[in-house]
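What follows is calculated from the coordinates using simple rules that are stated; it is not laboratory data. Predicted, not measured: the structure shown is a model, and the values here were computed from it. Cβ atoms are built from the backbone, for glycine too; each structure is taken alone.
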Structure P
């Protein structure tokens, strides 16, 4: 078979140029105070005035994230400290993946670097810390499954437990975390030091969260607008936002206010909106199916723009598992598909594609693994690089225009 030429030599400088433009835009051009970043910046600024104990006691800032960003907030403005930490997380994750996976090809480096600097990963939120922690754990599970190592390192178990204290959204990943643990330990068993590492890590985070537990009854997370929710839940607010958007009353990428949500419930009754995500799924089955299809299509479209063929890896991973019994590719593909389906199933006003970062990274790892297996056509690798090249050119052009116009991202979507 004739090996098709690959645009690696052109792709590498393009991806570095794209990453540089991304840093310039997200750190220095994008106006501060948008969405979650604005809330976290506000809480962090108040914490600087009131003290660290106050920040944790209020319950609006996750402890692992606060320990990293709080010192930076005395050096930089709060919003910039948040973004600097996000950049540090991206760079750490890039070098961690390159070193641990030891993929020799430049193609994987190009692919992972392009993805990490796509989307809103440089926004100042605790999402990036969550993604870093989960990616480390999933990567180490993968290395056990391919028999590159015997056990999950203790630091990866510590990362896994810490992720559960970083953002409530980690619960979405709990089933694939448990699946990874079962695959690793079903034959090997758990060592005493592994028990101790996980239990002691959980105990430390619980103890450090005592101020928040005493004051609020829960551990300190990114509890947005805790004092302004008027007894409403985020599930209610998101559901009403979706209804208003479908009715043409709300623009894309926005929410109704807490006051709007409260007024709606007062006018239509306590049962007029679902209070939990599970209730949202069952509340209106027809709407659930409609939004599921729409959200899944949006994830595929947006995911393709950020990670190329990686978004379609579940098809390849599951096929390799069924045809060749490849457990590691089956796990990577199954985990990605499961997470995409679960998020698509929730009725929420809009999906932030970065929520899928850990499993999209697993998809990119899976694509490279298939290419290295020798069972795939060279056309797969060539196609992926060609797609990344086109996306890189388009993305660079977009960033240049945004930078020159000094235009905020959301206003240009």
Structure Q
């Protein structure tokens, strides 16, 4: 009898363990969002904006977030309808980095891995094959590290190999970003905040980011900025950004402006207007006072026009006024990218020297060639690397195996 009870107890424990594992890996519920979220820190890796229904998601680009029964995020999907969406044509995000991201939980760790639309595991942000969040006893994130395919230390786009977060009694979080030598790295290349104090707003987004010294005092950067304030609309879309110095006076930030105002309709970003310390129109580092986007029915950006404060096209620092993206009829794949001046005439990108990039795809939509063209639609060698044609190879599982480069005469280009 005792043996029977003992066996029954063992099976109960096994069942509890199995149930716990299933709770962690099975999809319990899903959420859908029309907008990939904006935020400056990977502390909060998933928080959508502009919630939509599953039916609405079938018609447009969206973020799908899967939760397990413990209310933990276990996957994010970037899709158009039921199809995974590649990141191309000025479409992307700082913290959602792949068509499919999977999260698993082990002890005090949350591990993220990344996959292409064919479910092949891939590297993102350069050579990041895996992200590992470390949590404290309350389940709060306290560190983030990156690893390459071999499990070795890797850096993200900004040279960061480790983020650390300290939770303060007032609810703020102090973030430090460290490179491979343990040196603090700026928030982003031009955003010269080093040690940052971040505070949530009432919507659960980071509303204030401050540049502080080791004792917690506000410090101005070279441009005079010490505080970034972020505002979001009721749907959680990034609405406005403002810059202040350590004394609370309006200042100039890294974009050469004192802030920006975004306009959304109905789901998507349509305009960004830049302003100075007097809240008057000013010129952004791009050379424009306003960015205007056109969007197709799926949510793809079909054009970006640089404008002056009156909404008139203007040639910006890249040597063009308008960028145009052409997509396949189903909205899934980018066909070409072109550049035009303020009068609508064909022009070339100032750095690369080409007017148009054409993407040649195979039957499953993978890019097999990139062709760089001039204003007469002729093959040209790019100014920056001498390439006219890129040819891309894949294996039977649709994983990229190599890329070959050629000039306009068809001669190979070595180490561009």
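The table that follows gives values for the structure above.
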| item | result |
| --- | --- |
| Origin of the derived value -2000 (helix-only ellipticity at 222 nm (-39500 (n - 2.57) for each DSSP H run of 4 or more, over all residues; to 500); candidates P, Q) | Q |
| Which of P, Q yields 5.0 [distance in nm of label points 7 Å out along Cα→Cβ at positions 37 and 325, calculated] | P |
| FRET efficiency 1/(1 + (r/R0)^6) of positions 45 and 301 (r between Cβ atoms, R0 = 25 Å, to 0.05) derived as 0.55 - corresponding label from P, Q | Q |
| Structures P, Q, by mean projected area of the Cα convex hull in nm²: label with the highest value | Q |
| When mean projected area of the Cα convex hull in nm², for residues 69-284 alone is computed for each of P, Q, the largest belongs to | P |
| P(r) over Cα pairs in 10 Å bins from 0, in percent, for residues 181-364 alone derived as 9, 28, 31, 23, 9, 1 - corresponding label from P, Q | Q |
| With FRET efficiency 1/(1 + (r/R0)^6) of positions 61 and 373 (r between Cβ atoms, R0 = 30 Å, to 0.05) derived as 0.65, matching label from P, Q | Q |
| Computed 23 for relative contact order in percent (Cα under 8 Å, 6 or more apart) - originating structure among P, Q | P |
| Of the structures P, Q, the one that 11.9 was derived from, the read-out being mean count of other Cβ atoms within 10 Å over residues 245-252 | P |
| For mean count of other Cβ atoms within 10 Å over residues 189-196 computed as 18.1, the structure of P, Q it came from | Q |
